[in-house]
Structure P
Amino acid sequence: MENSYKYFKRDISWLSFNYRVLLEAEDETLPVYERIKFLSIYSSNLEEFYEIRVAEHRGVIMKKQYADESYAEAEQTLEEITQEVNRQQREYYRIFTEQVLPALNKENIFLYQNCVPQSFHEEFVHNFFNEEVFPFLSPVMIQAGEIRTFIRDRRLYLVIRMIKRSKRLNDPDYVPEYYYALMKIPYAKVPRFIELPEHEGKHYVMFIDDIIRANLQSVFPGYIIDSCYSIKISRDADIYIEDEKAGNILEKIRKKVKKRKIGALSRFMYDRAMPSDFLSFICDAFGIVPDDLVVGGRYLNLQDLNKLPNPRGKELESKPLLPMRIPYLDEIGSVIKAIKKQDVLLHFPYQSFDYLIRLLMEAAFDPKVDEIKITQYRVAENSAVINTLISAAQNGKKVTVFVELKARFDEENNMLTAEKMTQAGIRIIYSIPGLKVHAKIAIIIRKDTREGLQRKHLAYLSTGNFNEKTAKIYSDIALLTAQTELVNDINKVFAILEGRICEATFSHLLVARFNMVPTLTEMIRREIQHVNEGRKGKIILKMNGLHDKNMINELYNASEQGVEIELIVRGICCLVPDQPYSRNIRITRIVDMFLEHSRIWYFYNDGAEDLYMTSADWMQRNLNRRIETAFPILDPIHKEEIIDILRIQLKDNVKACRIDQHLNNIYKRDDNPVKTRAQVCIYNYLRDRYALDKQR
């Protein structure tokens, strides 16, 4: 019999998460430039959402068969997305204009809005336009039914309506004809925001859009400017390969990346002030249909706000939490020696990512190291990780790197980096057809020349990428270990990636598409059994996304049986709380200075407390179409540490929200005089814990 369980739509749930990001811009306790940062993040997130998710729904409507969705379902979802995005856009511009801009003004920083520059700036703006902007403008006249130019995605354009100068304009019977032009903002040549000269102790900034608007008459001297509005387009940026098994996947992806910028339209965003007849003309001229329309404001592409000049400096920004050193590793001097003695747990960005770089550099020069194997999903530009691997290869080590070419929006950088490593003598293994490799693992294979001694290999397992740039802003946890069972399991994963074996059994690791889902199901049902036998049943799951209906059903069933379930889900969460079958499930969402990225699975297990760290979310793709790994935390001290961190996050009454049955973000604020801001408290917890260890 079919169950009566309900599920949130994946994309509507994601929009709820992005709205939570927007709410950070409304938080008056944050420095104003931190609030501006979240406005930028919100816009950037939404851009990618239209390029991928909305484009996929439009693909269904256009008869592209690569989504498990019907035509009617796609249309309904797109309608719901448009309604919600339009609502959020109104909120966005309200927060920007009514809260953030006044907060800037209090700091004597003024961003010109909807107005021409004041008299003391007129000369500067005029000269700047003529010298720095005008040479790069290339307007194109628009005629109905005749498309003369291609509108690029992620680019900002102005559409201008004009009237030809004529002596007949004063004739009351003369009906002038409108002319239209399209002009791209020369973003590559000039910054989006221009600092104007300071005046009477006040700092002024102007959008490059407005500098152009203020000088439009000189661009079109034979016309009278009627009006001017911003527009932008988002295009399908997903890379869909019909048959990954046939041909060279590297070349296929390379070709697809080149075509990304000319993908099908997924959003046409325009200034809400544009008159309907003006909008109709533009839509007719470029083949825009009503379903493509998304209402914006005067200023679009506001992800550029992360480049807004800050003439006052650090005092208007959040004070960063500097990555901490780990006394044990610093005192012993060698990361390799430290791991051989005991497991090491690293918390990024609370602790320095430098320890991973040091580990790889040591391995590159250690004469006892034969080989290094590592996965790469999102590679940092000019990566220190990659440079150490190149050093290892140049020092005679055998280095194997699995590079995932299908890491969305990182395909090109990954290909370039792979070519660089290949030239250095590194063996590169590319994407597996039909799968993504999302596991974050590395192994260092050592030899020991002393007779009778077994080689002690080292492994690195993480919830996040080998990426020193994201390690500064993503919260992740990594385990460095020499435990034989874990190392052997990782060797098997690499054997699968290298194509040496197809099947494997694992003693400790959970590996997607092998033993991950069966083991998770077994652990959930074990908690049910404990409850049925009169004992406690408790599960805590921290992840970025929860979408897989089979796993959600297991949680619903566990809730119905009396198991207490705490979910800490940053992004997509399709599980619906506050239902009879989810009465024992609570959903917490934390958005703060760092992106919550670590995945942690906790099962009480009648007091034995099983704990796993993982790269995997409970999404259909992660559990079924990827190679993911989950690794157990076996050291009691490390287990205590991670459980304490989970408890801190569940106590958060500053940045945490609970998700209700309507997908609302409801702040978990209370009357408790002790305020727990989880990320700050975790930093302090680790600092104090490691200081105590040093004293011992």
Structure Q
Amino acid sequence: MTSPAAVSARQQGTPPARLPGVALLVAVLVALPLAAAVGQAAAAPVVSDPGPVVRWGVLYARVVHDVAASATVGLLLFAAFIVPETTRTHRRATATRLAGLAAALWALAAVVGVVLGMADFIGIPVSDPAFGQQLTTFVWKFVAFRVQLIAAGVAATIAVVALLTTRRTVVAWLSVLAVGGVLPLALAGHAAGATDHSTAVNALAVHLVAVTVWVGGVLALAALRPLLSGPDLAASAGRFSMLAGWCYAAVAMSGLQSAVLRVGTWGDLTTRYGALVVVKTLALVLLGAAGWWHRRHLLDRLGGNTPGRAFTRLLVAELAVMGVAIGTAVAMARSAPPVSDAPLPAASPAFVLTGYPAPPPLTSTSWLTTWTTEWLWVALAALAVGLYVAGVVRLRRRGDAWPLHRVLVWVLGWAVFVYAVCGAPGVYGRVLFSMHMAMHMVVAMLVPLLLVPAAPVLLALRALPARPDRTWGPREVILQVVHSRVFRAFANPVVAAALFFFSLAIFYYSPLFELALRTHTGHVLMLLHFLGTGYLFVWVLIGIDPGPRKWPPLMLLVILFATMSFHAFFGVVMTGSTTVLAPDFFEVVKIPWMTDVLGDQRKAGAIAWGIGEAPTVLLTLMVAIAWVRSDRAETSRKDRQADRDGDAELAAYNAHLQELRRRTEGRG
């Protein structure tokens, strides 16, 4: 039986839904050989040629991988957050099932890419009898293949779950998992060997996620187009248009950053790699122009009875340009950039271990003059501040007030965070235990003390509009999270305190500490963990955002004092330590002006004990102040209630006492 949406689409003369997919396929098939020829991506090596089947198969396997991953992410995002759903439609189920099929293709393409990539790496055909043993022995030892196998596992998991259930909550978590499955790929390719390793990896990670969401969203919109018409089509296109705008900005900025690192100078644009960069840039400009035209001239017309041909033509054109960009990007990944990936010949041990040069001796002025811009954290802070201010402006424009001091502490909190990771604590913290501990204490204890009172969740709930069609927009997602059973479990003060303290001890007395010092991924996860556990601990004590019901202030003070005791014990133990933690790092990095590694570690214990306790004392005062305010509010509430009912509660209590007295006298 033909659906009403399909009948409406035929009546409006909409081209078949397969046209956008055909446009993408044709564009990739045409663009990839040209880009590969320009960048010599499939050129035969002088020694150990695995054959043209392997060399070209690697390229096309990566194309299928990227398109399938994008389709998986886009379909899951549409199913969970974008496409309207009613009791008479099955759009979420359709999108989820299609995402499952795309994820299966993603997993298969990843495995094929690993097999062909290994053959290309060792320079022998897949049909060679020795290839199987080489593959099983060495494939997991190389990062580039390891991350692809991880992505294949993620994709296979998504495929199985998506084909078993279409519940919105599960689909939402699958979309998060799918985006997470793309991130490890940033550890492979040119970014992994760049001189500015952390910046290159961060830029590539942002670029991959933004491109995947953007391309996947267009594919999902094209796939679901026959099921959408009128207001539902307008709502879906409008929501994705907003998301695509953010993706476009992220792609442009991260792409520019990557190009600066990989190309170097304007003259390098005349090289083979530079020509591919120019092609990608032109594609980005064309896509930006198409998006502007869509928002300016077409988006407002989709809710009426206007023909849908223009919209479908736009989808076809966008996917064609995206196909050219995908083909070019795949060729770029296997082309030699002008800036070499080879490590510096005279690199210091500090640079080899951390990717950063050894800092000069630490002086009193270093706290003000030392700086290394970590673009990931600067961008995160700028985004957090920008969104917060935008929310305040939206409230003010509709006549609602928002306290100025909350804005100030929010901005100050992120400024302190940026200083901690980009200033002296972050720079010297990569090679000195004491400075690393100072950065830890600032990020985990001081920054949350500033961010939590700003009440960002409350602001978001007041500023973000509610969706009328019962889909999950940003406001609905926040409500789902803060009222979920998982958050209720983590927001238990005992659990939050345990996470805050025990993760601190486990981190430093386990290999995780050295992993965070040696690897960029470990360092990023460490900072996110510090900030997250610190924010959660402070929130359960003094947070005013909506969430699980708060415990009585007396119980919170007991938990806080217990945490302070454990924290002080940790500092004392480290101050009296006799063995070096992470010795394979600190005894190898060999900073010339740091000769007493154990002494610096003991200094770190003193910092954890001394500096860490100061924010805790302030937190104690804030809990006590909140206790006093709570008592005053409760007293005021009872006074108002007494004024309304003539103090009925007191009268009832007195009557109860009189009744008890009569019963006592009667028994006497």
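Only the coordinates and a few stated rules stand behind these numbers; no lab work does. Please read these numbers as outputs of a predicted model, since none were measured by experiment. Cβ atoms are built from the backbone, for glycine too; each structure is taken alone.
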Q: For distance in nm of label points 7 Å out along Cα→Cβ at positions 45 and 573, the calculated result is 4.9, so let me know which of P, Q that is.
A: Q
**Q.** For distance in nm of label points 7 Å out along Cα→Cβ at positions 61 and 389 computed as 4.8, the structure of P, Q it came from
**A.** Q
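If P(r) over Cα pairs in 5 Å bins from 0, in percent, for residues 165-212 alone computes to 5, 14, 16, 11, 9, 10, 11, 11, 10, 3, 0, which of P, Q did it come from?
Details: P: 5, 14, 16, 11, 9, 10, 11, 11, 10, 3, 0; Q: 5, 22, 24, 16, 12, 9, 6, 4, 2.
The value was obtained from structure P.
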Q | Label whose coordinates, when helix-only ellipticity at 222 nm (-39500 (n - 2.57) for each DSSP H run of 4 or more, over all residues; to 500) is calculated, return -24000 (choices P, Q) | A | Q
